[in-house]
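Taken together, the values in this text are just the output of simple stated rules run on the coordinates, not laboratory data. Only a predicted model underlies this, so the values are computations on that prediction, with no experimental measurement involved. Cβ atoms are built from the backbone, for glycine too; each structure is taken alone.
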Structure P
């Protein structure tokens, strides 16, 4: 167990950040799945910018790699453009 006050605080901070990162990542994954399942072009066009923004935010704080975000954004955009 940690002996210093600062180490105890660091443990608390790490746990809080871990849970927040986990929540944000899971929420984004669910949004990506939701967008991939859509067949209506209008609703897909409305949801795409929100999902792209979520991916960019995860990338900015290093929760996911920038190339992974880029691949997902490309696939999602391609899916939305293919809808009739």
Structure Q
């Protein structure tokens, strides 16, 4: 089963990055559930702005880590499909 790296835009315009098997289920949890990350619970509502499918959990975790290290402007370019590794 594939894993997804995703980015959410919070109501305060910050970006949150995570991984999930079912992105839409996880987005619903972030917006409504106590299962949401502490960071996102305080910044609702959230909007899904980026997803990337990866074949394994390991690859998804590595990609999540790489995205989290990016500067905000680099994340925004990634979201807007501008060429960026």
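Look at Cα Rg over 2.2 N^0.38 Å for each of P, Q: the largest one is in P.
To which of P, Q does the computed value 1.7 (distance in nm of label points 7 Å out along Cα→Cβ at positions 17 and 73) belong? Of the structures listed, the value fits Q. Taking mean count of other Cβ atoms within 10 Å over residues 1-8 as the criterion, the top-ranked structure out of P, Q is Q, with the highest value. helix-only ellipticity at 222 nm (-39500 (n - 2.57) for each DSSP H run of 4 or more, over all residues; to 500) computed as -29500: which structure among P, Q? Of the options listed, only P reproduces it.
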